[in-house]
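Coordinate-derived values only; no laboratory data. Just so we're clear, the structure is a prediction, and the values are computed from it rather than from any experiment. Cβ atoms are built from the backbone, for glycine too; each structure is taken alone.
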Structure P
Amino acid sequence: MAGFLSRRLANYLVLCVLATFLAYALASMTFRPLDALSQRQPPPPPSTIEAKRLELHLDQPIPVRFATWAQGVIHGDFGHTVLSAPIIDELGRRVGISLRLFLLGTIIGVVLGVLLGVAAAIKQYKIFDHVSTFLSFLILSTPVFVIGTLLKVAWLPVNQAAGTQLLAFNGEATTGFTGGFGEILVDRIQHLVLPTISIALGLIAYYSRYQRNAMLDVLGSDFLRTAQAKGLTRRKALFTHGLRTALIPMATLFAFGFGLLVTGGVFTERIFGWFGMGDWLIVGVQTQDANIIATVTLFIAVMVLISGWLSDVIYAALDPRVRVR
C-alpha cells in the first residue's frame, strides 16, 4: 500500500506545479498591473513606470518569471504584491482564517451528511426520507449568499431579544478586543458559528444525497444477507459491512470537495467579513496581481493534494482489494 500511496502523491505534486503554472501564466497574459499606476493624476514620469515594470519582472518571459517565483517559494518567499507588500506576511493570516472556517464546516457537513443519507436510505420512501429529500434539494437550489444572508436576518431578532450579541455577523473576531484566553475563545466562537452553519448546510444536503444512493446500492446485497445469516443483527450488519462498503465511493467526493470548497467559499467569506484565501483571490483579480493569484492557486492545489492523498488512504483502508493489488 505504501508504494500505491507514494505513486499517487507524486502524481498530485506534478498536478500542483502544473495548476499553479497555468494560473500564473493566464494571469500574467491578461493582467495589466501598470495601468493603475499610469492612470494616476498627475501621471507619473516614464522612469517611475519603467522602474515598476522592472520590479515586477514584466520585462521577462512568463516561464522565466514563474521559475523565479517558484524558486522563491521553495525558500519560503512568495514574492511581493503589486503594491510591494511581502505576500508571506499576509499568507499565514489568511490561511489560518480559511482553514479555521472550512475545516470545521467540512467536518460537520461530512458527518451529518453521512448520517442523514444512511438514515434516509434505511427509511426509504417513508416520511423521514421525503422530508430530508425535500429539505436537501431546497438548500441545494438556494445560492450560498442567500443562505448566508438569511442566517444573518434570522438571527438578528435573537440578538435583539437577548439584549446582547450572542452571535456575531461580521469578521472572524471583534476588532480591538482584549481579554483572557477564555474570553477570546468565546469571542471567536461567536463569530464562527453562523458562517460555519452556512457552509455546513450545503455540504450536509450535498453529501446526504450521494450517501443515500450509495447506501441503497448495498442494502439488498448478498454479503449483507450472508452476514445476517451468520448471526449478525440487521443494524450491526448495516453499520459494520454495509456502511463501510457504501463509504468507498464517497471517500474521493469528501476529499476533493474540501479542496474545492476554498474557492467556493468566496461568498461566505465576503458575506461574513472573513478575509481568507477566497477573499484574497478576489483582491488579486481586482489589483491584477499574478503573484497573489499564483499563491492562492498553489494553496488550493496543496489542499486538493492533501485531500486527494487522504482519500486514497481512506479508500485503501476501506477496500482490501486496493491493498492486495
Structure Q
Amino acid sequence: MAFNLFGKRDKPDPPDTPDQPPAPPQKVGLFDRMKQAVTRTRESFAESISSVIALTREVDESTLIGLEPILLAADLGAPTTALVLENLRQRALRTGIEGGPELQRLLKAELKAILDSVQRPVTHPATPPEVIMMVGVNGTGKTTTTGKLAQHFTSQGRTVLLCAADTFRAAAIEQLEVWATRSNTPIIKTKQGGDPSAALYDACAAAKSRGSQVLIVDTAGRLHTKTDLMKELDKMRRTAEKLIPGAPHQTLLVMDATTGQNGLTQARLFTEAAHVTGIVLTKLDGTAKGGIVLAIATELKLPVVYAGIGEKIDDLIPFDSSAFIDSLLD
C-alpha cells in the first residue's frame, strides 16, 4: 500500500472498466406515435366533445344536436355524422344514455365500429413477389410514400424492389431514386416519357429472377385526361398479371389528409377504376380534421392501411383503429 509524504494512504486507483455504451433510444410505441400524429385533431375535437359531456346529465335530442357541428368540424362528413348520431339516438330511446361518460364511451364504440366494418385481411401470395401498386393524384405524396413503404418492409427483413413507373411527371423517377438510396432498395426504371407498362414488365421479371419478396410500383398520378390515366392503370394491371398470377395483390390509394372532403372526390375516381384495396393517408399530422379517416370508411368502404405522420423515412405506420380512436378521445 502506498503512502504519501504526509503519512496518509493514497486512495487506490479505480479498476479499469470498459466504456459503457449509451443507452439505446427508447422505441416509441404505435399508440404514442398515433397520438402524436393526431394532436391537432385531438386538441379541437376532444376539447369540444368534453365541453358537451361536462354539461350532460342525461342524453337527449339537444345533446345530440350539440354533437353534430363537432363531428362535422372534424371532417367526419355528413353521411358519417348522420349515421353516428342516429345510432346514438336509437340507443338513447331504447335504454337511455346516462350522463357524459357513457356518451363518450358509446361514441368511441360507434366510431371504432365504422372503421372495423371495412377492415379486410390482406391476402399475401403463396409464392413471392407480392406486387403492390401505388396510385393517386399528383401532390398527395405518392412517390414519397412509395419510398417510405420500401423502408417499412425492409426494416421487417423483407427484400424489396421498387419500380419507377411514373414516367409522365417530370423528376418523378429521380425522386424515387433518392428514396431508393435512403432505404437501400434496388430500383427498376426507364427514361421519362417511356412506357410505364414496359417498366413494370421489366420490374416483374427482375423481382422474380432476384427472388424479391415485395415489388412496389409507383404509378403516374396524371396523364392527358382522366380516361388516359385509368386506361394506363388497367394496362399495367394486366401486364403484372401476365408475369405474376394474382398481381397486383394490393392497390393502395395515397390520399392527402389535409385535402379533407375534396380528396374524397378524387378518391372515388380511382376506387371505381383501379380496383383499390386500401388507403394510405398522408400528412395526418398536418391537419385538425383527422375525422376524414371515418369519412373514407363510410363513403369509400375502404380501410386506411397506413398513415403518414411526418417527413422522416420511418414516419409511415400501420393504421390501427383502436389506437386512432383512443388517441382522439382519451
Fill in the blank from the handout: If you rank structures P, Q by FRET efficiency 1/(1 + (r/R0)^6) of positions 51 and 107 (r between Cβ atoms, R0 = 41 Å, to 0.05), the highest one is Q
Problem - At a computed 13.2 (mean count of other Cβ atoms within 10 Å over residues 83-90), which of P, Q - result: P
Completion exercise
Value 2.7, calculated as distance in nm of label points 7 Å out along Cα→Cβ at positions 75 and 203 from one of P, Q, is from structure Q
Problem - Structure responsible for 0.30, with FRET efficiency 1/(1 + (r/R0)^6) of positions 67 and 267 (r between Cβ atoms, R0 = 30 Å, to 0.05) calculated and labels P, Q on offer - result: P
Exercise for the section: Could you figure out which one of P, Q the value 29 for relative contact order in percent (Cα under 8 Å, 6 or more apart) was computed from? Expected result: P
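Rg/Rh (Cα atoms, Kirkwood Rh), for residues 163-298 alone was computed and gave 1.17; which structure, P, Q, did it come from? Can you show the working numbers first?
Values: P: 1.17; Q: 0.98.
Of the options listed, only P reproduces it.
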Practice task
Work out which structure the value 43, 28, 16 belongs to, where semi-axes √(5λ) of the Cα gyration tensor in Å was derived from one of P, Q.
Solution key: P
Exercise for the section: Looking at mean count of other Cβ atoms within 10 Å over residues 131-138, point out which structure of P, Q has the largest value. Expected result: Q
Problem - Structure (P, Q) behind the derived value -25500 of helix-only ellipticity at 222 nm (-39500 (n - 2.57) for each DSSP H run of 4 or more, over all residues; to 500) - result: P
